[in-house]
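I've put the structures underneath this note.
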Structure P
């Protein structure tokens, strides 16, 4: 038997469906941890989103709505898909911000945040927060969390049906809950340094009261930085495990 010829063109329905998938996937990739970083060139992110959309389209094609008969309906569907993708990416980005919260707290407790007062670049992020954010990105790829991001995109087509308006109240409640969890987790990860800083400052105050002539500030400041970073280094492995476990539990309903 002669095999059926393969068409070298795509039907309008297929082009429109792939465009809808690209709208949601592209919005997610623009904010997704790892690929969506500002240091990644825009053309690389667009190429990744386009390739991922072509790979997912055969799987998602049965869930896509038909081509609308009016131009207004077409634009409404595309904009809705973009908003859903940006919302999902923002939720994932919020959880990566846990490391920024932890880094800022550690910098405050070890007096390293004082360096930002003379920062000529005017960047609000401290060096510790930048380092911990890189640790978070490394854990994302080392533990395979980026695979769950792609699974969340596929699962989102069951949670947010294409062509139907999503519930803004439910999405807002989810965003508020994610923000609260991320901030609480950031404080939890910084707990070892917070406890150390509390004990160290109380001890420094007692020494200052017992020996008024002793220059406590000049001795305590370098010790606070050195010992605080030592505590951070010793607890960094456990912090990573706690963060990965919390991120996986957050992604479980989405995947």
Structure Q
């Protein structure tokens, strides 16, 4: 099965407003994905809509969020259910700065239904880091039954390497993610012992499923991915030469 574990919807302030649940799922289906994960910045409020679109389209969907930790490291927290992701979101919300988002500065943050109606505008600033450290986020994610992945470890900003110089092994990551352009051979040497994923980190429709991870899974679920990660059985798509 091919899957893309890092996709942003229109809720993320840096994502295109065209990233509606129905359009995301349609692009993933057209690209041959068997599963996707929705991972907006600091929030899972559009996960119910994406999950419903995925159900209607017959593909798997994990509900998640991309948490920016106190160290300004981006991490992925992935869950089987909307409720688990919502609980993680509320925990992260409590650790965000209590400031109102300015759309003119940071971007719009619409919460939408599966058929693309806007039902709310998230008022919190999702573009900012929360006060929780990597170990804090790891512990909470696992407590709720989720997977914890180090996002785009090869990036020069907002990665565990850019912020902390590398991975110590004590962070609790279940896997690490390479970006679209990461040189797999080079970066595998820097993360020995970890299962590897490659995801699109799509903020625009054209980027959904441009790259992917592939594995034989019992099911597209947290448990299914845990087994694949434990056996290092993931295969990643070729890198892109341009971002």
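Only the coordinates and a few stated rules stand behind these numbers; no lab work does. Nothing here was measured: the structure is a model prediction, and the numbers come from that model. Cβ atoms are built from the backbone, for glycine too; each structure is taken alone.
Set P, Q, criterion mean count of other Cβ atoms within 10 Å over residues 193-200: the highest-scoring structure is Q. P, Q: which one has Cα extents along the principal axes in Å, as calculated, at 96, 40, 35? Derived from P, not from the others. Looking at distance in nm of label points 7 Å out along Cα→Cβ at positions 73 and 105 for structures P, Q, the greatest value goes to P.
Which structure, out of P, Q, was helix-only ellipticity at 222 nm (-39500 (n - 2.57) for each DSSP H run of 4 or more, over all residues; to 500) derived from, given a value of -25000? This figure was derived from P. Consider the structures P, Q: one of them gives 1.4 for distance in nm of label points 7 Å out along Cα→Cβ at positions 41 and 65 as calculated from the coordinates. Say which. Only structure Q yields this read-out.
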